[in-house]
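Bear in mind these aren't lab numbers, they're just calculated from the coordinates by the rules spelled out. Model, not experiment: these values are computed from the prediction. Cβ atoms are built from the backbone, for glycine too; each structure is taken alone.
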Structure 1
Amino acid sequence: MAERMTGGQAIVRTLIQQGIDTIFGLPGVQLDNTFDALYEARNAIRTIHTRHEQAAGYMALGYAQASGRVGACIVGPGPGLLNTGAAIATASGSNAPVLCIAGQIPSSQIGGGMGMTHEIRDQTAAMRGVAKWVGRAEAPADAPDVLHEAFEQMLGDRHQPVVFEMAPDIMGTEDDIALLDARSYRHDPAPDLAALDAAAALLGQAEKPAIFVGSGIFGAEAELLRVAELLEAPVIMSRTGRGAVSDRHYLAQIMISGQELWDDVDAALVVGTRFSAPGLAWGRQDDVKLVRIDIDPKQAGKPRAADATLIAQAATGLDALASRIPEHNRERASRQNELRAAKQRALDKLADLQPQYGFAQVIREALPDDGILVTDVTQMASFLQNWMPVYAPRTLITPGYQATLGMGVPTALGAKVACPDRKVICVSGDGGFMFNVQELSTAVAHNIDVVIIVFNDSAYGNVKRYQKDNYGGRYIGVDLHNPDLVMLGRSFGMTALRAETSAALGDALKEAELTPGPALIEVPFEEVSSIWKLIRRPSSAAN
């Protein structure tokens, strides 16, 4: 039944129908009508305002990554939407369901090039370069349909970010609008039977099969473990797939131990991942038979075609495989001793890297099993992503292949909003921290109880290392002048501490735990041991 409402009200009521309970964003003149609708619905949907549009997008990303639910943000057009573009790109790289509601200039002026406030040449085209889908509601009554299409594009198969836009005059216009019932958008095709039989035979007959997973595995953890145990196959987890199998299980392998094991693998099951490191940098491309499970047919063929491909959701594909593998499965002795030894060798190599190892142990001890660690782009984060034991899915959040410097703090805030009863720690360097330092204000204003650890070496440390190792120490643009971070944190009204050693960091984390509200811990950091010699990965630079 149609009701009289504005376009802005139609947006907000549709979001609520779809289960959105939180939205991150900044108000502005082109959004006034929708923010007024958010005020009207403040008991049903929480609005958290940030200090920068980039942070609104990252908070939506953290919300989505920590919870698996849709993260929503709302930003103004033009510069505002471009500001949040880095977060949308990170969501795309991380396969995260992020919905960005964007303003526009007045509908009669779109495309006119008249120099309207916040006008850019082609906002829709600009965002198509980073989001999976961009759609615009041209009339108030279009909002429910266009938003449903946004959810379909975002959630139907591979989770990806989308952008919905509406002009301010459309947001403020009343019309008789029929809201649409919420529905499930998940596409769950049954695997092709011939491909399923081929995959089951290939894996079942293999002598030393392995499984490689990324973030697309979440939601299918039980099915994954069942297949892994049937095959006695190590589960090598990318950084974004950590926790799919608890690191307490002998089948759970980190990337560095996975590299070693890969030398003997004869067949690999690849699920919910781009497979870029093994497919491009680990070698033996002609020796390892591949089975792919992916909901995205295009991704399933990269970086090379598989020997058997199941276009399916991870849980559906794995469940089907588990039912067929026993028909073909050879007998295998337990690989527990072999796999535990391989992992320990990798951990021993990492333990030699100081001071990272000492600090990492303290951080792991401070986190409960279900605690969430959010890592920015920093040398300490690279160590944690590879070493830290992870015991539950969605408890290690990284910037993925986008490696977006500065995402850590706001992403951690979003994760805490999504999971208020779980401990959240952010690890950042001083370079990335200053990208979004203003969001300390957001943390305090909204009482978001996150602990932020800043490893401070007064440099863009990763880049400085590259300049040292590859360019003879010809340093340029890498040394930084920072404020007193403890004084800075306290000036925002939060607990702020300094820890010079790993033991002091442990004490500071305990103090932060006992203090209500967000906390900042600065750790002065000197040059550290390099982890990159241990990691085989595709080159990020031209040869």
Structure 2
Amino acid sequence: MNIKFLGAAISVTGSCYLITTDKYKFLMDCGQFQGSKMLEKLNFGKFGFDPSDIDFMILSHAHIDHCGRIPLLTKRGFKGKIYCTDATGDLVEIMLKDSGYIHEKEAEWDNKKALRSGLPLVEPLFTVEDATSSLQYLSPVLYDQLIEINPDIKFRFRDAGHILGSAIVELWIQEGNKGSKIVFSGDLGMKNKPILRDPVIIEETDYLIMEATYGDRLHESSKDSLERFIDIILKTVKRGGTVVIPSFAVGRTQELIYELNMYYEKDEEFKRVMNDIMVYVDSPMATSATEVFRKNAQVFDDVTREYILKGDNPLDFKNLKFTRSSEESKQLNFMDEPKIIISASGMCDAGRIKHHLKNNLWNEKSSILIVGYQAQGTLGRSLVEGEKNVSIFGDRIHVNAEIYSLEGFSGHADRDGLMEWLSGFKKLSRKIFLVHGEEEPKKALASSIKQTMGYDCIVVEDVSEYNLDADARISIEGVREKIFTGANMFKVEDKLAQIHDEFEAILSNTNLALIEEIPAEKMDEISNTILELEKTTIKLGELVTK
């Protein structure tokens, strides 16, 4: 039996693993790569297998980096069942249609520029129609239900506590007289989080495929993050500013709504200061996802179910407003009063959040709260790392707003959470493969596991294939070298994109100068931008020579 790591091997995103037995080929996950433009180009490439040869697929959860290439998979010939939990099935429909819409709009925007420049037109990765067509292959099942796919393969979903419907996969495979068990952790959530149950402890396996997103660090406690969250909101509102929260539409948004609801109900100071302060969830997908949450109370934790049984809806309160239309979204940026805006995408790289950041990053009264993982190459990562000048829609924005990162709201277990879950195994007889992490977190987690538990881990660092029977790697494709070409390539790509955007802004301003008189301050802005570009190109040259 072989396993090929095709994604979430050279980065956190793009989860996709091909398992080949003596009779069958199947996938676990089929997600999009997210982050730098260079990494996202992988989405358009070949899969590394013929989709028509794949017998079935098992999907761990509905985040785009785990399900986002399903429409491309079916478009290219896959016709098998896609097994997922029932809640995941509900969310995948929303996620894939929204993703298809974004890909269509991005292609439309790129083609407008291509026509002006005489460049070839591009096709979207997939369309809304492709996404809709792919949904017919979903086969939802319940948690803890043992599913026999064929006489040789059976599996069971266990709750991973990451987002609604997220699952750990227990997989039993029979080849001739030999039976093996593989456990795929999926994305593991943190314990004691609102709404969701804790990750289920698994006691036995032969092989473990385990995520390592935060394998090298500890999160701030949920309690401390929540207290900081409330303090930041109160401080920002009192000075007349807007709190902008880039949030993943599924998971973090619903948790934030839940926590705000609790404070509106129970905290007297919060109720007094926030009595007339509106909370806007500005994401059609988050709105739809919240409706899915409300329909799936059967998988909530005991505390949340108790609230529901008492007649309280923990995902609603009087100051909460969901905006669907683009007109409603635009109006938020013309409102001077203090407010909270929760908007997707969580990494700040697409969607309405970019408009809200453009309109608030320059304002020293405003605060930006980062509450989830930020991949390399994203705007969110730049903000977390303290970048003071960013480019949004071709405009250079100086960051005056306060930037906060609250890792206690993360949907991923930290190092100790991962170690605690792993310690639940009473029998782990063969190998641990670490995936779904950047290089340092994976290596750090492998070291912690070896020192604490004595297990040897295989740190998956490239597209590679392993023969499980021989406990050996049989191939490596070197995609990592092609993509990264050294650790500085992400930085080089980001700087090139920044230069491109800033030159477009200069061109736009220069064209304006030809048809109307430009104020002196506008000319100063153009001059300053040119000076910044000179500095940037010098730094870029230094990076390239390293």
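Values computed for the structure shown
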{"item": "Label whose coordinates, when distance in nm of label points 7 Å out along Cα→Cβ at positions 28 and 268 is calculated, return 4.3 (choices 1, 2)", "result": "1"}
{"item": "Answer label among 1, 2 for the case where mean projected area of the Cα convex hull in nm², for residues 204-403 alone, calculated from the coordinates, equals 13.5", "result": "2"}
